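> The structures considered in this document are given below.
Every number in this text was worked out from the coordinates using simple rules, so none of it is lab data. Not measured: the values here are computed from a predicted model. Cβ atoms are built from the backbone, for glycine too; each structure is taken alone.
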Structure I
Amino acid sequence: MNLPADYRLTEKHAIVCGSSQGIGLACATRLAQLGAEVTLLARDESALKQVRDTLATDNRQKHRCLIADFSEPRSVEEAITHHLGEAGPVQILVNNTGGPPHGPIVETEPQAFVKAISMHVVCNQILLQAVLPGMKEHGYGRVINIISTSVKEPIPGLGVSNTTRWAVAAWAKTTAGELAKFGITVNNVLPGYTDTARLASLISAKADAGGLSEEQVKKDMIGKIPTGRLAEPGEIAAAAGFLASPAASYITGINLPVDGGRLASM
């Protein structure tokens with residue numbers, strides 16, 4: 001990929017969570033194209049190995065797989081500790097975890113919030129604390145959280161997700177203020193409706209709840225997007241790739257919607 005030097009990620013090591021499919025896979029692909037060594041992190045080893053074998057590479061890049069289950073934070077902690085001992089420091093961390101199930105917030109069991117906060121906020125904190133010494137040592141760090149436009153405007157029917165995404169955004173904003181002096185930025189990418197398996201499952205759940213066809217639900221969603229279509233995962237990854245680059249060194253603590261203009265708020 002022929003890009004200016006300050007867009008390249010040569011000699012950078014990135015960890016991309018949830019990278020076996022969807023937006024996580026697209027982010028891993030993009031960072032590898034930009035020159036980074038990529039460690040894929042998810043619970044499905046077979047799927048990760050298949051992704052690893054598709055990533056762009058040259059003689060300087062060595063892509064790796066790291067297996068952990070975000071529903072078990074201890075497994076994440078053990079995996080990242082072992083990995084850093086073998087692979088060395090990480091300069092780019094992409095936090096990306098599948099969202100909680102669809103459903104009204106008032107009907108949700110309290111334990112669902114505990115699980116979601118653990119998977120998103122707690123695991124983010126574990127990973128950040130693990131990679132932070134290396135980022136500080138190199139004077140370069142990029143933490144990119146793939147969350148949701150619900151940070152700006154709550155999405156009906158996604159009560160637990162709305163709550164958890166806001167928690168991640170607040171965590172990120174606070175962290176950004178503390179780490180900026182070390183040359184480390186922390187930003188959030190807010191995907192709009194994106195053509196992934198996650199969206200397909202939400203469309204199915206919404207259709208069942210409303211007695212509608214999935215085609216009608218999807219059509220209604222697209223009707224609210226000024227660009228007139230769903231996002232492709234690679235379009236979300238393009239934003240993450242820029243925020244990971246040296247060119248984005250003065251951008252930190254922001255929420256960046258990538259939503260085709262759907263949000264009504266600024």
Structure II
Amino acid sequence: MKKFILIALILLFQTSAQAAIRSETVEYQDGDAVLEGYLAYDDALQGPLPGVLIVHEWTGLGPYVKRRAQEIAGLGYVAFAADIYGKGIRPKNQQEAALQSGIYKKDRALMRRRVNAGLQALEKDPRADRSRLAAIGYCFGGTTVLELARSGADVRGVVSFHGGLDSLAPQDAKHIKAKVLVLHGADDPFSPPQDIAAFQDELRKAGVDYQFVFYGGAGHSFTNPEAGGDPSKGAAYNASADRRSWEAMKQFLTEIFAKKGV
């Protein structure tokens with residue numbers, strides 16, 4: 001009996017050791033601009049699998065969004081964290097982050113081109129099912145995935161976590177093919193009521209299938225522990241909002257990937 005138990009434990013250990021989240025750096029381009037994304041996947045799963053594009057916050061592609069990519073891969077998806085700013089461009093402070101993000105907020109055509117380049121990089125990965133794609137983004141990334149949807153990208157859904165909602169071309173909502181989920185802090189000072197109302201009106205007029213969820217007591221950056229714990233600063237981590245929004249995203253992805261062609 002002991003021998004059989006030992007064999008079973010060895011097999012279990014080998015299976016666990018073989019099943020792991022793998023990651024790799026992927027270099028790709030937008031025209032002459034060289035970009036450096038981050039791919040994560042579970043090597044124990046057979047593809048093709050649904051693919052999820054992830055867009056970083058205003059500080060660029062760093063540890064936080066890479067962790068999110070690994071978590072998404074752990075859910076059974078191929079995750080690709082796009083690089084909007086370009087290879088080696090990683091803001092070191094808020095001033096640099098504001099400068100970089102401002103370039104794309106002012107030039108939405110450039111923002112759309114960069115995020116679509118990331119989507120194309122994900123599509124090229126043989127592990128990803130090109131018919132089942134989605135995009136999620138945090139803060140600046142939330143704004144970016146909404147612009148991806150407005151560009152008419154062929155994705156099933158987009159999820160914005162505490163992202164900016166303003167649009168320089170609200171009429172482009174007519175191009176949206178994706179379902180939209182917005183996960184937002186009810187006390188986010190960076191999204192004035194007029195922006196929220198305009199965003200909902202934009203999507204309503206275009207007939208977009210969307211959900212808008214507020215989290216009471218949550219401000220900006222509520223999913224990121226690096227935002228600190230002082231809500232009076234406008235941006236702060238909120239553990240319950242982080243957990244609840246993650247569960248909402250999981251349910252949303254399950255829904256949109258349930259059947260091909262839905």
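> From which structure (I, II) was distance in nm of label points 7 Å out along Cα→Cβ at positions 113 and 137 calculated, if the value obtained is 4.0?
Checking each candidate, the match is I.
> Something else about it: Taking Kirkwood radius over Cα pairs in Å, for residues 89-216 alone for each of I, II, which is largest?
I
> Further, regarding this structure: On relative contact order in percent (Cα under 8 Å, 6 or more apart), which of the structures labelled I, II is highest?
If we compare relative contact order in percent (Cα under 8 Å, 6 or more apart) over I, II, the biggest value is for I.
> If Rg and Dmax of the Cα atoms in Å is computed to be 19.1, 71, which of I, II is the source? Walk me through the intermediate numbers first.
Working: I: 17.9, 56; II: 19.1, 71.
Only one of I, II returns 19.1, 71 for Rg and Dmax of the Cα atoms in Å, namely II.
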